[in-house]
Structure I
Amino acid sequence: MNGVTGRMGYRQHLVRSLLALREQGGLELGDGTVLWPEPILVGRSEQALRALAERHGLDRWSTRLDDVLADPSVDIYFDAQLTSARADALRRAIAAGKHVYCEKPTAADLDDALDVARLATAAGVKHGVVQDKLFLPGLRKLRRLLDGGFFGRVLSVRGEFGYWVFEGDWQAAQRPSWNYRTADGGGIVRDMFPHWEYVLRELFGPVRTVQAQVATHLPHRVNEHGRPYEATADDAAYGVFQLDGGIVAQINSSWAVRVDRPELVEFQVDGVEGSAVAGLRGCRVQHRSVTPRPVWNPDVPVAAPFREQWQEVPDNEVFDNGFKVQWELFLRHVVLDEPWRWDLLSGARGVQLAELGLRSSAEGRRLTVPELEL
């Protein structure tokens, strides 16, 4: 596990996924076999790795990736490093014959993303990319509505994502400073457009065109050491995506917005038969049969708040951590060869959409999104 000293690598992948699996007694494979994951922590800081290992009772850690990859007892390489370091490490793991699983974006550019996908396929190793949003309770409820035909014909999708990331002067920033430097692979487009690619594709259909406007609303920030720096990467992006079937998706992403909605991300889906608003955990619906008749009249107060006219979708199941759920599926894919579709090619599609989004903004025009092949 390379990059576990970072926020995502530590919280979601180590603690809430693999260590959580160990706490529940391992992963039962259904035939009486129990899979027991043995993490080896890898990173650049010996001090940080040792502290993590001691905190969680782990025996193995290293600052030498190649030594770990040479170990025949290692089956899977996982990467949650900086984006700029990911492709090279994935190539080394693939060359060592390891199955690979990684965070997104899978590489700093599309050429590298496709290259690692082709290398993994040619090597015959299993490969996967984290696509955690699909496993959020709110989006799983939305998937349930789609599968049940609730919407009829889907017309549009509107997404709002983001929150205020403090500049780092009078309050510490909630995100590391590299997120705001283009040279280090930062920027909200490179971070979030890969998410929007797989969410839109899986739920509604492939993205066929993209038109985006990006901005760096806060160009001056203060880093983790209290030193001012220039933010060269975009901190907000406003995108319009055309999908198969004429569906139009509009998604705003921003680290410079204050939140006035129940959750940090929400998607409103409007269809002929009904509408839904899905967030991280909740999902509300309004069917056509109970849709009120709003009338534009600014001189008369609203009789009933609009949000009170929606119905909450019940859980109907227990939702586990989305990262952990996908880890379980990938481990079963490696051990039992069960079906898996979130591979490095799907990761490359996310990198492609981010590149086209940035190019669309720079050129001020809508761009076609070609279908990728290995």
Structure II
Amino acid sequence: MDIRKLKEEVIAYSKRIGIDKIGFTTADPFTTLKGRLVRQRELNYHSGFEEPDIEKRTNPSLIFDEPASIISIALAYPSKMKTHVRGTKTDRRGIFSRSSWGEDYHTVLRNRLAKLEAFIIERYPNARCKSMVDTGELSDRAVAERAGIGWSGKNCSIITPEYGSYVYLGEMITNIPFEPDTPIEDQCGTCNKCLEACPTGALVQGGQINAKICISYLTQTKDFLPEVFRSKIGNRLYGCDTCQMVCPYNKGKDFHFHPEFEPDPELAKPRLKPLLSISNREFKNTFGKTAGAWRGKKPIQRNAILALGHFKDESAIPDLEQVLKHDPRPVIRGTAAWALGKIGGKKVNEILLQAKEREKDADVLKELEKALENLNGERKQ
């Protein structure tokens, strides 16, 4: 089999099935990445969502028998909505990050990789392949960087010359010795816009992130959000686009190649108040096919409550009062207390005092007491 010809055929076929960019690299261990991951763990900068075994993350031979190459793919996604919806003072909206617009990208990319696998095996019957997207052992970004898809930016995203960093990544390990492509030279230069714009300072330095304080990570947690970060969330319900939005290489980049990624404005920017009472079934039926639903409705509801507090939305007081009275989850009740405290007013003070009388959970009581203290402090000033 002519491997060089096969590579050309694979590239051509990838374009036909809607893969926007494809690159090839060796299956050698990712030694530089290993050092970085070890350091991240020492600093407690890792999120906990990733594969815990650093050896598996950096050595393809531990997850695939006799690997010879890795194929990296990228699909571009939109950065703007074709149809806009806007919130009002009495009907505020939240926002899902661009990477969660449309159908869950994990599903879409796995479908493309499955087609690519079938094509390769048809032409090379002895081929073996293992594909993964995001949740696999390997680092999508490390593979993409070495395969020439783009360079690893200071914002820890892969930046492509063609599509900026608005791309989804996936990869396939194979036993075929494809010729590797040349990596792209880092082009961030002296630019530090992403570091300067990061709302929580999660970008410690170029190429290093403290995932535990990254807003994208924080929006996916299920516990009480540390108070220092609550106001920084704004109206984000899932994810954060700030470091991408300020990147000069993303200026003017907006691609609508794939119908699956087209956002439904009502899902990408949903109304906040209805989220407070949405049932599990309604949430699954409405958001279940999106990437932002993978942690369930609890983080989304908590973040919606934070957003209402951020907006100081007085029209949401009755909704938040119902949450405080009837929601069985302490995190949701406690966050509602915080949001009511941010909104303030005599009516809120009464609601918080009544809630304090009936509340049994220690964490929620702390939130109620802090909210009342803040209200009383404001009245004295």
message: With distance in nm of label points 7 Å out along Cα→Cβ at positions 69 and 357 coming out at 2.9, pick the structure among I, II it was computed from.
response: I
- prompt: When distance in nm of label points 7 Å out along Cα→Cβ at positions 37 and 317 is calculated, the result is 5.3; to which of the structures I, II does this value belong?
  reply: II
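Determine which structure produced the value -9000 for helix-only ellipticity at 222 nm (-39500 (n - 2.57) for each DSSP H run of 4 or more, over all residues; to 500), calculated from the coordinates; the candidates are I, II.
Values: I: -9000; II: -12000.
Value -9000 for helix-only ellipticity at 222 nm (-39500 (n - 2.57) for each DSSP H run of 4 or more, over all residues; to 500) corresponds to I out of I, II.
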message: One of I, II was used to compute distance in nm of label points 7 Å out along Cα→Cβ at positions 229 and 245, and the result was 4.3. Which label is that?
response: I
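For mean count of other Cβ atoms within 10 Å over residues 157-164, which of I, II scores largest?
Numbers: I: 18.8; II: 21.2.
Greatest value across I, II: structure II.
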- prompt: Hey, distance in nm of label points 7 Å out along Cα→Cβ at positions 261 and 285 derived from one of I, II reads 2.0; which structure?
  reply: I
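Starting from the value 4.4: which structure in I, II was distance in nm of label points 7 Å out along Cα→Cβ at positions 149 and 165 calculated from?
Details: I: 4.4; II: 1.5.
The value was obtained from structure I.
Supply the structure label, taken from I, II, corresponding to mean count of other Cβ atoms within 10 Å over residues 29-36 with the calculated value 15.2. Can you show the working numbers first?
Numbers: I: 10.0; II: 15.2.
Among I, II, the structure yielding 15.2 for mean count of other Cβ atoms within 10 Å over residues 29-36 is II.
All of the numbers you see were taken from the coordinates with simple rules; none came from a lab. All of these numbers come straight from a predicted model, not from anything done at the bench. Cβ atoms are built from the backbone, for glycine too; each structure is taken alone.
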